[in-house]
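Pasting the structures here.
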Structure I
Amino acid sequence: MDENPLEQQKSKIDVVREEVRNSLGHLFDEKEKLNERVSDFISRLEVYEREGLVFNKEEIIRGVKEGVLIQDRDTFIAHFLRVLEPFIIMRVTHSKTFKDIEEKTSREQAMNDSDTLKLSEVLYVNFEEERVDIHLAPAKDFMTKEKIEDFKQDIKRGLVKLAEIIKSHPNVKEIWASSWIVAKSPKRLEELGFVVVGSISEEERKEHFADEKRPVSKSFMKREDFLARYGNSE
């Protein structure tokens with residue numbers, strides 16, 4: 001017999017709670033990341049409030065700060081589960097609001113990272129000694145039938161801008177692009193001139209795509225090919 005809507009919702013909340021429990025365990029085991037994650041969460045509380053989510057911000061902040069001091073793993077996890085319970089529930093009852101907030105915040109963080117250069121609304125890059133790594137900021141709001149052409153044009157504008165930049169950086173030999181879009185639509189990257197290599201390694205996922213649940217693949221283009229296509233080079 002199928003579950004009724006309330007039972008389905010409760011089941012979803014239980015799943016989210018277990019996901020949070022596992023994340024808290026990993027966070028306790030990697031305590032060097034704890035303060036950064038807590039600061040990030042507290043900074044998001046104002047955004048949650050602006051979007052109409054209802055919770056006791058002062059109580060949440062107090063609980064989070066108390067939790068940081070706990071040294072026992074099980075006590076740490078149990079404490080944070082109590083503190084975060086309102087958000088665990090709202091992730092199910094207000095799932096769209098949460099997804100929209102987290103995507104927007106992730107995109108803004110990516111674009112404002114001091115180690116990155118913004119090329120367009122959805123495209124940013126990291127420079128290494130002899131290569132450039134292109135990344136797509138989370139852009140679900142662009143991935144609709146009405147906006148997909150704008151999305152494609154925004155990518156091309158970013159690539160043209162990158163071509164102008166690397167003209168004055170002769171040390172750059174290759175341009176790499178890694179994204180879930182490469183994995184899902186490799187032909188789209190090939191149409192842009194990239195050679196699709198395949199899935200990223202576990203090390204690359206942990207370092208650059210820890211929060212991405214979808215498959216991620218990578219592709220590349222040689223400098224001369226990139227400039228010929230996007231830099232109007234002779």
Structure II
Amino acid sequence: MTSLDPLLPYLYDGYTDTWTPAQWAILRALAEGCNPGGRAEPAVTKMLCAVGGPIGHSLANIFLDMAGRPASPNAEMIDLDIQIARSSRRVPDIGIRDAVADQLLLVAEGKRDAHINVGECDLDPDGSGSQVICYLHGCWTSPDALKGAAFLWLHPSDIDPWKECWHDMHLDNPSYVERAGGQERLRRWIDTERAATRQWRTATWEDLVARVRDLREPAADVIAAIIGTWLGR
């Protein structure tokens with residue numbers, strides 16, 4: 001049975017000091033092979049943001065590689081909600097930063113079964129405003145923070161990450177047309193979201209688990225166990 005203990009020295013106190021006993025309990029249960037359900041998804045993504053030291057550096061470069069970006073000698077995991085956010089809006093789950101240049105290299109959103117949230121973005125004048133669209137813009141951070149950053153969407157291998165987005169088939173459903181306020185507006189929603197998905201790279205949690213296990217470190221094994229138990233696949 002895996003324990004959380006090998007990972008503890010690599011977790012950044014500046015983040016973990018704010019974690020609740022419930023979050024710690026979720027992570028310990030997942031590390032030990034028991035999925036407690038509930039708020040496990042944010043506990044997992046917050047854990048990834050908090051990994052530092054050489055394991056955190058390796059993890060950050062795994063994310064960059066999955067997004068098709070080159071490795072960085074200064075890459076580190078960061079919590080966007082703490083380090084980058086400039087508003088009370090929702091923010092993406094995971095960030096990678098060049099610690100020397102203080103430059104954001106990657107923004108990642110992770111989903112298992114959670115829905116894509118909508119109504120997020122004032123920069124979408126037609127109001128479709130899902131996370132897929134909103135997170136590409138600077139409305140949740142400083143204007144220049146996202147320049148040059150990659151965008152990565154993590155999903156289980158058996159789930160289409162864009163299944164919940166607007167699609168052409170919605171044009172044939174009167175309830176969706178009514179919700180949008182007409183076919184023309186719904187057509188714009190579809191086109192806007194479709195264009196947004198093209199700016200995201202996608203990767204699977206299973207691929208992340210395999211790459212982390214390949215590090216062959218006890219702390220990395222804990223990370224892989226936590227994600228694998230949470231996926232339950």
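Bear in mind that the values in this text are calculations on the coordinates, not laboratory data. Given the structure is predicted, the values throughout are model-derived calculations rather than measurements. Cβ atoms are built from the backbone, for glycine too; each structure is taken alone.
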If you rank structures I, II by FRET efficiency 1/(1 + (r/R0)^6) of positions 193 and 217 (r between Cβ atoms, R0 = 41 Å, to 0.05), which sits at the top with the largest value? I
Which structure, out of I, II, was helix-only ellipticity at 222 nm (-39500 (n - 2.57) for each DSSP H run of 4 or more, over all residues; to 500) derived from, given a value of -19000? I
Highest-scoring label, criterion being distance in nm of label points 7 Å out along Cα→Cβ at positions 73 and 129, among I, II: II
Which of I, II leads on Rg/Rh (Cα atoms, Kirkwood Rh), largest value: I
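Taking relative contact order in percent (Cα under 8 Å, 6 or more apart) from the coordinates of each of I, II, which one would give 22?
Attributed to the structure labelled II.
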